[in-house]
Structures are given as C-alpha cells and as structure tokens.
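Any read-out appearing in this document is the output of simple, stated calculations on the displayed coordinates, not a laboratory observation. The structure displayed is predicted, hence computed values, not measured ones. Cβ atoms are built from the backbone, for glycine too; each structure is taken alone.
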Structure 1
Amino acid sequence: MWVLFAFASAFFAGITSILAKCGIKKTDSDVATALRTIIVLLFAWIMVFAVGSQNTITGIRPRYIILLVLSGIATGASWLCYFKALQSGEINRVVPIDKSSTVLTIILAFLFLKESITPLKGAATLLIAAGTLLMVWKKNTHSSDISHGSSGEKRRSWLFYAIMSAVFAALTSILGKAGVEGVESNLGTAIRTGVVLVMAWLLVFARKKQSLLRTLDRKELVFIFLSGIATGASWLCYYRAMQDGLASVVVPIDKLSILITVAFSRIVFKEKLTRPALSGLVLITGGTMLMLL
C-alpha cells in the first residue's frame, strides 16, 4: 500500500511545480511560498481531524518533536529556494536539479538510517546522477546563459537556488523518516507544516515584503492556492509512504514527478527538451525504476 501512496505523491508533486510557476510570474516567490503554506497547513490539519489523530499530540516524545521541527525547517528552506529558482529559471532546468536530491538522500539513508546500498541500487543512483547532469549541462551551455554583467548573474542565480533546494530536500527526507517513526503520519505532516508557515512569514516580514500583499494578481493568487492544495496532497501521501516503507525506495518513486512536470511544462509553457536532455530524462527514469527492483 505504501508504494501506491508514493506514486500518488509523485503525481501531486509534479503538478505542483506547474501550478506554482503560473502563480509566480509577477508575485514574489517568498510571498507566494508563505501564502501557499497556509493552504497546506489547513489541508494537513483537516486530515489530522479526519483520522482522529489530534488526541495523540500530547503523547509525542520530545525527541520526535525536535526531529519534526528540524524537518520542517529543512522543508521551508527547500521550498523557498525551489520557488526562487522556479521564478527565474525554466521548469525543465530547475526540476532535474531538485530531483537530484535522490542521490544525496540514498547516501544519507545509508549513513544515518543504516539502509543498505546494493549493487543494483548503486547503479541506479549513478544513472540518476548522470541523467541529471546531462539534462542540466546541455541547458547551461545555452546562449541565454552566456551573458555578462548583473543581468547575466541574475539569470544564472536559479542554479544556486536549485542546488540548495536539492540539499535541503534530502535533509527533509532523512529527518522526516526519523521523525514519523513515533508519530501518526498526518499529525507529523501538520506539525512540520506549521514550522514551515512560521519560517516563511518570518522571512517575508524580515525582508519587508508584506506590502506586496496589497498588489497581488488575483489570477496568480488562485494558482498559488491550487499549488498549495497539490502540495498538501503530495505531502500526506509521501509521509504516509515514508512511515511504512524504505526511504531509499519512497524517495525515488516520489522523484518520478519529473515526468509529470516535464509533460505539463511542454503543454502549458511550450518548453521543449533537447535530445541530450531527453536522454538524461530517460536515464533518470530508468535509474528510478531500478530502485524498485
């Protein structure tokens, strides 16, 4: 059953990027992250009360609370970096780097969760890494990235944020796996989301961006809220899968969301993959599927 939850998480995660991209054409990415987290938090607590796990909150051990808070901080950092990268870069550029967190997650799962790395899993990891590099390297040699001055630096800033998003996403997976072992999955998701919400709004006020709320585009606001709903659904499925399954298997399945994202980016934003990038996508998908064997 946990495998089905992992695949559902991949679908919702895939459409999240598309909906979010539609909502941050004009809207500041930090503000958008703070707004959409409200929706995710509401969604998470609705599920908590639906399954009746709210009464177990007082019985959570301090150790698990600390792990969930740390996981929430890592998630918040990953979100902020991801949507910052998404705002200035193409979806087909940002997503492969973000999904490369699979490689780091497998390494961290081996080091801290004692999950073994078989020869097959090692080969799959190499395929994912090679596919990611193939997709991103070809894109980075595009003429649009070969520029000088502040405008060129701004166009390339998406790369830094995308890499940091992947790093924090890997930390989220490991901390989340450790944190949900002693907590009902929906309740754990709700607690973590609360941490993300506080973190996101603190950043908005710290950077004095709250005034931007008065000038929000209503159409983009709708897409921001829809992306929040999709994220909430993805999270709930993901952490339910993490609670019952192996992190080194759940995470790769979740990363199949790249197929959904690439397909919709072609339909919605007319983004095309070059042949090397398409080959990279095949390698990533093949490596991901090998994880299931």
Structure 2
Amino acid sequence: MKIKLGICKRRVSRNAAEKIKKQLLGHHQDLEVEIVSVETAIHFSPDDPEAAIRELEEALIVGDVDIVLHLLREIPVAMPEKIRLIGVTERTTPFDAFVSRRFALLDELPDGARVGYSHLRQKSQLLLYRPDFTPIEVHGSIDGRLERMEDHRLAALIVGAENLEHVERQDQANEIISGDIMLPAPGQGCLGFLARREDNELALLFEPLEDQTSRFETIAERAFLGHLGGNPEIAVGVRAALDSSLMIVEGFLATEDGSHYIRDAIQGLPEQAELLGANLARLLLTLGSEELETLILGSP
C-alpha cells in the first residue's frame, strides 16, 4: 500500500514528516510513504493565519494527498465537513523558548528591550510580564527569524520551542519560558493528522502513532479555543496537563497590549476533556472585563 503524506513547504514540516514516515514504516513494513510538499502560503500572516492549512485541506479533499501532517496549533478547530482530525502525536516541549545572543535569561533583559514575537498571544503575555518591553513583530521560517535577529536589532526572540526542536536547533534556546509567564497556544508541541472523513483504513494506519495523553490534553485545549470563536484581536493561551487520572486546564485571555486580561484554571477527569475546555472558556468570559467580553462576543 502506498500513501501520500501532504505537508507545507518549510523545513519544520519536512523534518517532522521524515520522522513520522520512519515511525509509520516501523509499524507497517509493507507500507510505502511518499512525502508531498504542497504549495501553500509558507509564512504565517496575522491577517490570514489559516491560509496555509486551507490549501493543505483542499489538496486532501481533491485527492492530491491522502493524509495531511501539520503543526496542531495551526489546525483550526472548525474544519471542512469532508475532513477530520484522526490523531495527534506525543507532545514535545509545549512552551515558548527565549532566544538571545546577548542575554542568558528573560529576566536579564534591560528596560525597553526590543523583543521579537510572531503571535499576539506572545506579545500580550510579554507586555503583561514586562510592560517596558518593546515587542517587534517578526514572521517567516524559524531559521529566517533566528538569522534576522540582528537585522531587526532584537535583544531577544520568542519562538515556539517545538519549532526549534523540529529543525534540531534546540541548543539555540537560552531558556524555556515558564507557563506561569506565558501559556502556549492550543495544541502547541503536537503534530496533527488530517484525513478524509470516509478514509477509515488510513485512520487505522496512524493509530500506533497516536498519543492518548496528548489527545486528551489537546481535546480540552481545542474545545477552549472553539468556544471563544477565534477572534484574531484576542490573545489566547491555554495548557491542559494530564497527571495520572486528573486533568488541569489553565487558560488566558487578553487584549493585545495585555491591559485587560483574565487567567484561571479548572480541573476534572480526562474523559471530560472537551467539557473542561468549554467550561473554562465560559468561566473566563464570566470573570473577564467588559472590554474582553465585547471583543469576544461582539457589541451588546
């Protein structure tokens, strides 16, 4: 049997796909896996953050590829009716990394330091932690962002630790930023597999790569995001952690500058993961400021 594994054209995706291919062949010796790079909007755009994944979904729907492999944090909760999420991989580091060539730790940065970021979630939590920082928006591949630090005159760069790990540059991270300071994006640290809804045979092929703990955690995180409606003007951070038989889900909502925010946590059984995520979103909406409610729910 031969399958086409679709990815977007970036080194993070290619390296991740090679590892997944190796794992698949370890479980299915008679399987042939072709990695197919799909032409997509390579760079994240704050105006249209889902552009790349939509093109991957289209390639899946029309049959150009059989499975799509993508960073789970970039896979929207709402997907086309013909597609489903069939599995998630074991989590790598779910948090963000602090990268600097001049300073060893985030707390060593001087007042007014220029800090690069790529997502509103990072900017908001940075300013909440250190209002004196000057956040600078930087996009592009992880390699490109690292190499353009001097061009942007950055004292430091905040990047997802998983990106560094996928391109084997984790040694560039000076420290992993604590979740107490910066909660990650929903699904951060996991890869997701998308398949056509009717392709049950393909879903079975990927079952050995499914990580149950990550699945429960990310169900809660994606339910949290889904209940909020995905307003791009709201910073959203969430982390579900399954410890033995108890799951704790912690969430964060804020305006862009961090001036209005709310953060709280909820706990329960992993079997209630989806309900826990949705209930946490409801709790934060209840506790949040009027400005946050207006942004999320719209004008009264």
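Of structures 1, 2, which gives -27000 when helix-only ellipticity at 222 nm (-39500 (n - 2.57) for each DSSP H run of 4 or more, over all residues; to 500) is computed from the coordinates? The value was obtained from structure 1. Say we calculate mean count of other Cβ atoms within 10 Å over residues 64-71 for every structure; which of 1, 2 gives the highest result? Result for mean count of other Cβ atoms within 10 Å over residues 64-71 over 1, 2: largest is 2. Computing relative contact order in percent (Cα under 8 Å, 6 or more apart) across structures 1, 2 gives 19 for structure 2. Consider the structures 1, 2: one of them gives 51, 28, 23 for Cα extents along the principal axes in Å, for residues 136-223 alone as calculated from the coordinates. Say which. That value comes from structure 2.
In this comparison of 1, 2, the computed figure 4.6 for distance in nm of label points 7 Å out along Cα→Cβ at positions 8 and 208 is attributed to 1. For structures 1, 2, which has the highest computed value of mean count of other Cβ atoms within 10 Å over residues 32-39? Going through 1, 2 one by one, mean count of other Cβ atoms within 10 Å over residues 32-39 peaks for structure 1.
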